[in-house]
Structure P
Amino acid sequence: MTAPLAWKRVLLKLSGEALAGDQPLGIDTTVVGRIADEIVAARALGAEIGIVIGGGNLFRGAWLQKQGTDRVTGDHMGMMATVMNALAMREALRARGIEAPVFSGLPMPTVADTFTQRDATRALAEVGVALFAGGLGSPFLTTDTTAAMRASEMRCDAILKATNVDGVYTADPKKDPTATRFDRLSFDEAIRRDLKVLDTSAFALARDNAIPIIVFSLKEPGTLIDVLQGSGRATVVAGRDD
């Protein structure tokens, strides 16, 4: 018997680097396909999944900043990179029978629907999967903040933050062998410790809207469903300090 879902409507936050696989840059279609398989399997269990993907595999505004280029220009280019990643994921999902719409915060009507809460909420309820790209349409905001905002607008039960490690640690476990993993953290503690798994504004927005954040690794097949069912290895960030 299949275990019930702990969270039905979720916002899945993926890094752009996750789509590159073992490549330093670009889109690895095999990796995109594997992630799409996970999403399709989760959808088959009744989950509704909004998806935000970063753009770091294609472009980072910081690259231009080092050359003295305007931050706003770099951020707009980064937003366009997230649209490219969302289109790649849309096509992988389409090949698997799910017509997932792409909603962009940065208006790009030729390739994506311009985001409105009304249209996105309807699509998520009807199709079960929607991709949110183009950030929030404004510079100086990260895709982490975009994920927290879209999760709030879509009234998601949780934000699932997929990373390369199985939760939140006191330090980078790849660099510090003494780093210890948290099973659970409050939002206030995550902010106080300045943990870098999400930025402070994303933590604060999720906290203020009472949306738990589950940090897990998507490197092994089946982990998305494990997390949706409340099992698997992950760190849960939720609640406030008393």
Structure Q
Amino acid sequence: MTAIIIFFVLHWYLSLFSQTFFLHRYAAHGLFSMNKFWEKFFYLFTYITQGSSYLNPRAYAILHRMHHEHSDTEQDPHSPHHTENLFTMMWKTKAIYQSYANYAVDPEPKYAKNLPVWKFVDDLGDSWISRVVWGTAYTLFYMHFCPPEYWFMYFLLPIHYLMGPVHGAIVNWCGHKYGYANFDNQDKSKNSLWFDFLLGGELFQNNHHKYSARLNFANKWFELDPTYPIVKFLNAVKIIKINKLASF
């Protein structure tokens, strides 16, 4: 059982780091830059840590830029205020995401600026073969390490299968419905402080929608963005370079 808990926690937070660091702060907002080696490194890191739920950085960035421009309006690709429930919001997001992930639709030029692309990894990560292989690996791990008396732990497997979309759904649902607001952003964004220890700074949505070019998502003295010091460290050791002006 201990191995299962450790595996779940590692998968949760490593996948989350890929999303908040590489997909969100780098791909969508260009808050820092990196050379081609490190970009490919974090591309592969994202594929490995998200596994069966791999999210295409290009498509993620386009949808997130649309989300900022149309926050909580009918044009928002994932607003909880224009969908019936969490699952219809996820389904709507998936349909829009997929049109960009498979290159069926070209984004508007304003959303296309500085998009990271590694089509080999994108095609691999979005293939059903890859998703099934990763899902099978998670299942076999549970079958090997989960004692029969802890059968209920198998209910964690669907989270493993959909880890990336699960993180996104929590952020977009909770971050626009529950919590408090430091700023009037003309939308429904909130800071869900009590849940943010699970989401690495991502649930300071109200702060982030006010200052989308700010690397630290926290604002008040009692708020903590745990990803921010990691980014500062990576900048200090010259793996990345923090940009003075975000690209979006």
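Summary table
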{"quantity": "Given 1.6 for distance in nm of label points 7 Å out along Cα→Cβ at positions 28 and 92, calculated: source structure among P, Q", "calculated": "Q"}
{"quantity": "Rg/Rh (Cα atoms, Kirkwood Rh), for residues 12-155 alone derived as 0.96 - corresponding label from P, Q", "calculated": "P"}
{"quantity": "Given 0.35 for FRET efficiency 1/(1 + (r/R0)^6) of positions 60 and 116 (r between Cβ atoms, R0 = 25 Å, to 0.05), calculated: source structure among P, Q", "calculated": "P"}
{"quantity": "Of the structures P, Q, the one that 2.2 was derived from, the read-out being distance in nm of label points 7 Å out along Cα→Cβ at positions 20 and 36", "calculated": "P"}
{"quantity": "Label whose coordinates, when Rg and Dmax of the Cα atoms in Å is calculated, return 17.8, 55 (choices P, Q)", "calculated": "Q"}
{"quantity": "Structure (P, Q) behind the derived value 2.3 of distance in nm of label points 7 Å out along Cα→Cβ at positions 108 and 140", "calculated": "P"}
{"quantity": "Origin of the derived value -14500 (helix-only ellipticity at 222 nm (-39500 (n - 2.57) for each DSSP H run of 4 or more, over all residues; to 500); candidates P, Q)", "calculated": "Q"}
{"quantity": "When relative contact order in percent (Cα under 8 Å, 6 or more apart) is computed for each of P, Q, the largest belongs to", "calculated": "Q"}
{"quantity": "Structure with the greatest value (metric Kirkwood radius over Cα pairs in Å, for residues 68-131 alone, set P, Q)", "calculated": "Q"}
{"quantity": "Of the structures P, Q, the one that 0.95 was derived from, the read-out being FRET efficiency 1/(1 + (r/R0)^6) of positions 100 and 228 (r between Cβ atoms, R0 = 30 Å, to 0.05)", "calculated": "P"}
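Every number in this text was worked out from the coordinates using simple rules, so none of it is lab data. For clarity, every value in this text was computed on a predicted model and none was experimentally measured. Cβ atoms are built from the backbone, for glycine too; each structure is taken alone.
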